[in-house]
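Here, each number is a calculation from the coordinates, and none is a lab measurement. Because the structure is predicted, anything quoted here is derived from the model rather than measured. Cβ atoms are built from the backbone, for glycine too; each structure is taken alone.
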Structure I
């Protein structure tokens with residue numbers, strides 16, 4: 001597992017945001033055999049940056065589960081960069097800080113808080129958490145109001161945390177109808193080096209963010225089904241062949257459309273299982289499983305994307321049986 005400091009070169013890549021597999025037992029315990037299957041599948045597809053956050057429902061895990069997850073992540077092989085998340089509340093993050101301090105993760109992503117907050121208060125809390133956990137941070141901008149009602153004050157906080165070396169990267173995930181028209185992102189990039197801002201909404205805006213905004217990489221949920229194709233988007237963008245990159249990106253849109261319609265994390269959880277990559281098991285509250293009619297619609301979409309990734313279901317099953 002990567003333990004060295006995060007460099008700008010490290011941010012030039014694809015960051016998978018995987019689901020977290022659980023057993024179908026009474027306590028829905030974490031299933032690290034199946035999580036290992038998925039991590040290996042991603043690695044074989046060339047995606048070794050693993051960011052465990054919203055798709056893993058870390059908002060809702062117990063502290064005991066969180067400790068077990070950190071232990072497993074810290075044991076991943078040397079080629080993997082594991083990025084756990086913390087928060088979103090201050091108290092939750094501070095409870096997690098002691099657990100994180102026991103491990104050599106180079107950074108932690110902060111889940112966005114929707115509870116009462118303002119820019120100055122968040123800055124104080126993030127600084128205290130970073131000090132307590134002895135970790136650098138990735139900040140997750142999901143809404144313009146993440147840092148309170150004063151957007152400019154919030155972006156000033158982000159700028160200061162980057163300038164002081166506390167924040168090493170930003171996951172930018174503010175949804176736009178046209179990602180090329182984004183005054184908030186423009187304002188952010190006046191405060192921080194764009195090489196530290198990762199496109200954080202999967203394949204839908206990825207080509208635009210890399211081509212028109214000069215961002216270095218992107219996060220992906222659907223790339224957990226097709227990591228080779230996610231990497232191909234990045235490769236083609238680096239070559240400047242954006243027309244070809246858009247064609248690869250289009251392969252993800254059927255799954256992305258269902259994720260947007262029914263809930264990104266719960267659909268991805270089921271899609272990974274329907275594509276026969278890993279048995280993700282049940283969801284935990286406060287999310288519920290897809291209805292049968294939704295599962296029937298999702299199955300061919302997930303399997304078609306997995307086939308487009310370059311492995312048949314049969315060959316993938318043979319590969320994973322060795323785990």
Structure II
């Protein structure tokens with residue numbers, strides 16, 4: 001049986017195109033499983049997974065939990081907001097306490113970039129990065145690419161523009177790595193203040209004009225403006241941001257082709273996209289949510305098969 005080249009999923013940066021292909025083929029199988037009347041398989045009946053969320057998350061946490069339960073794993077949920085972390089306990093102590101309960105895998109979201117890498121060097125369990133600060137969010141990028149493949153047949157050769165707050169987005173960075181690895185062409189678009197200086201070194205073009213970006217692309221991945229990560233003002237007002245970088249039905253209908261609209265959620269309706277775009281046939285936002293469970297099942301299953 002084919003297996004992943006890695007023992008942890010810490011970021012797209014650490015995996016290969018073959019890994020992505022294997023994850024997608026496995027996800028195809030699990031997607032069929034979750035559409036059956038009985039949605040569970042006994043694959044991970046003897047595996048215990050701890051979900052450690054040091055940062056708030058609703059959708060990612062629910063998606064992972066559902067994926068784990070669909071695979072029949074035993075699940076422990078840990079929310080740092082209500083834990084001893086508040087009392088000054090370190091990351092290593094927290095995790096070691098959880099591992100002493102004989103946990104095989106840790107799914108972790110943490111506000112500090114590199115937290116997953118740090119942890120993987122100190123503990124034995126397999127680590128899945130569910131987002132580390134503004135660094136990476138590998139399963140989101142995988143489900144995004146999987147959703148593009150499902151809608152357009154393949155990712156290679158497709159033109160994908162990522163629009164919005166690139167600077168604070170772990171979704172953007174992981175998506176750039178994943179799309180480039182699969183042979184897509186990638187541009188980023190947004191206010192100059194929200195485009196990181198190093199972005200072109202990743203083989204990505206910058207387009208400041210939304211209209212031009214939409215005319216070029218097959219897929220527009222619209223990012224949320226992450227006000228909670230901003231300590232200063234990066235653009236004059238939300239209204240002005242929407243006027244320059246928001247997508248509405250009128251803009252889409254004026255293009256000479258039909259493009260696919262994506263959004264990692266949660267959506268600020270009326271800011272980055274209007275409701276009539278979010279709920280239109282061109283949007284694959286709900287497909288992304290459904291595919292997220294299948295892709296996370298695939299990642300967990302493949303990593304668990306490497307646990308001795």
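Numbers for the structure displayed
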| quantity | calculated |
| --- | --- |
| Comparison of I, II by mean count of other Cβ atoms within 10 Å over residues 65-72 - largest value held by | II |
| Identity of the structure behind 34, 61, 6 (criterion: P(r) over Cα pairs in 20 Å bins from 0, in percent, calculated), options I, II | I |
| Among I, II, which structure scores highest (criterion: distance in nm of label points 7 Å out along Cα→Cβ at positions 9 and 73) | I |
| Structure (I, II) behind the derived value -11500 of helix-only ellipticity at 222 nm (-39500 (n - 2.57) for each DSSP H run of 4 or more, over all residues; to 500) | II |
